Structure P
Amino acid sequence: MSYFGATWKNWLKWFAVVLVFAIACGFLSNWQFHRRQEKLVAIERVLANFATPAQPIDSVLSGLGSWKSEDEWRAVSVVGHYLPEKAVLVRNRPNSGQPGFEQLVPFVQANSRVILVSRGWVATGNNQDSPDVNPMPSDSQRTIIVRLRPSEAHDGRTAPAGQVPNLEVARVCKQLKLSGCYSKSYGRVYSDSSDDPALQALEQPVTDEGNNLSYAIQWIVFAAMAFGALFWMIRTERDRYLGRTRTKTRKTPTDEDVEDSLS
């Protein structure tokens with residue numbers, strides 16, 4: 001029986017395993033390429049919107065339910081006053097690696113529209129699950145500039161009084177019994193008339209694309225290595241079947257080598 005006839009079934013099994021692995025690597029690589037593309041689009045949006053001057057909020061959000069993903073991080077100016085008596089804290093909001101809260105205060109315009117405003121970050125207290133200091137804004141008339149952020153997804157968790165589990169805008173507005181509230185977006189303070197050191201600025205959005213490209217290339221390399229391993233296995237199996245051994249050829253010593261060894 002020929003060598004191929006004796007081993008072709010094993011070859012097919014090995015090839016099937018490698019092919020499945022390579023296909024999986026291809027899917028994972030494509031997934032990483034897709035994630036990288038999503039990040040690049042988000043980064044481009046951040047850079048473009050940070051470079052765009054602030055516009056009146058009504059020119060960007062025409063209605064209470066208005067929202068477009070391309071408006072994320074867009075700067076808008078809002079004229080009105082805070083409702084400090086309606087302020088709440090958003091739980092589990094780390095900032096620069098430290099645990100804490102976002103201070104969320106409704107801001108009402110002259111036309112009675114209300115936008116939730118994240119004014120900044122306060123650290124978790126030393127002895128309790130709330131800040132040691134939580135400075136409130138006054139209810140005086142002012143103009144603020146905020147960067148628009150989308151409402152967060154539904155969170156089934158609960159929170160103590162005066163706190164909310166996340167920034168699901170519609171849920172917070174309902175909890176605070178606010179009418180005329182923007183339901184799909186909130187604002188993050190960029191400029192305000194207050195300057196309280198206890199209220200820290202939140203981290204800026206990430207503009208680093210990360211390691212998705214290198215991960216995508218790695219999966220392609222893994223697939224290529226699998227086929228290389230298959231070739232090595234086939235060659236090894238063939239040599240064993242034919243009784244071949246691969247030994248390193250030894251160089252025949254020259255007369256000069258012999259003389260050197262005797263000297």
Structure Q
Amino acid sequence: MTISTPPKDAPARGRQALQRSIAWYLRQLSRVLNVLSDEELERLIPMLTERQFKPRQVLFQAGDPPERVYLLLKGRVKIYQVAENGKEIILDVVGKGGVVGDMAIVEDGERTACAQAIDDTVAVSISWEDFSHVVQQSPKLGFVMMELMARRLAGMQRTFMNIVSKPVSARLADVLLNRQERGMIHLGLTHQELAQTIGTSRETVTALLSRFVTLGAITPMADGYLILDEDLLDDIANGDVPVSPRHPVSPQASSMAT
């Protein structure tokens with residue numbers, strides 16, 4: 001669906017019908033907006049502007065002033081920081097229905113991370129001033145945004161702590177477990193993007209995934225992996241079962257792991 005604010009000269013009945021249709025769509029799309037009343041949502045709609053981004057197009061960079069907040073209608077956006085050695089560290093990947101740019105609430109006047117489209121991406125955006133006003137006027141929305149940012153801050157802290165304290169095999173297993181749903185891991189990321197998430201190289205990620213398969217922890221499926229032995233994957237994530245990306249798993253080591 002394309003979000004299009006009805007023209008001011010449109011018949012009142014048609015304008016209201018279109019606004020109700022847009023409001024219904026936004027509620028289905030976003031848990032964040034679902035807490036707004038019909039009246040609040042209808043006031044918000046005219047503030048929204050549709051934006052489209054090509055793959056690798058930047059939404060904002062670290063150091064930029066917070067100008068807009070984005071709700072994704074289609075595609076994915078990665079939130080990342082660039083280390084001193086020039087390597088990217090992915091902090092989060094936001095998909096359809098997710099919000100990007102809201103962390104400006106705790107960024108003290110400027111962006112602390114970059115945002116870049118992974119796929120062809122469509123979003124609706126709202127100015128930071130309008131977004132702040134809406135949050136101030138809606139306690140429910142403010143509470144939901146606090147919950148969202150708390151989860152993101154906890155996820156970022158976990159990412160950095162894992163990079164500092166865990167071996168790379170444990171970091172990869174941890175990411176797989178966090179992305180699993182009912183025993184299935186739908187990656188939605190390339191091996192390069194996975195590598196940027198855990199602070200390593202693409203070659204290392206590819207090698208470790210192959211080792212995890214050999215050990216019987218996971219098996220490939222169409223768009224990711226199926227978990228065969230969650231306890232083993234959990235042991236790898238905790239560092240109890242070390243896995244080297246440099247040395248293939250021997251049959252003896254594989255049988256010992258099971």
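Structural remarks
- Origin of the derived value 295 (volume of the Cα convex hull per residue in Å³; candidates P, Q): P
- Which of P, Q leads on distance in nm of label points 7 Å out along Cα→Cβ at positions 150 and 230, largest value: P
- Read-out relative contact order in percent (Cα under 8 Å, 6 or more apart), computed value 16, structure in P, Q: Q
- Structure responsible for 20.1, with mean count of other Cβ atoms within 10 Å over residues 142-149 calculated and labels P, Q on offer: P
- Structures P, Q, by Rg/Rh (Cα atoms, Kirkwood Rh), for residues 38-189 alone: label with the highest value: Q
- Distance in nm of label points 7 Å out along Cα→Cβ at positions 102 and 166 - structure with the largest value, from P, Q: Q
Laboratory data are not the source of any read-out in this text; all were calculated from the coordinates shown. Just so it is clear, the structure is predicted and the values come from calculations on it, not from any experiment. Cβ atoms are built from the backbone, for glycine too; each structure is taken alone.
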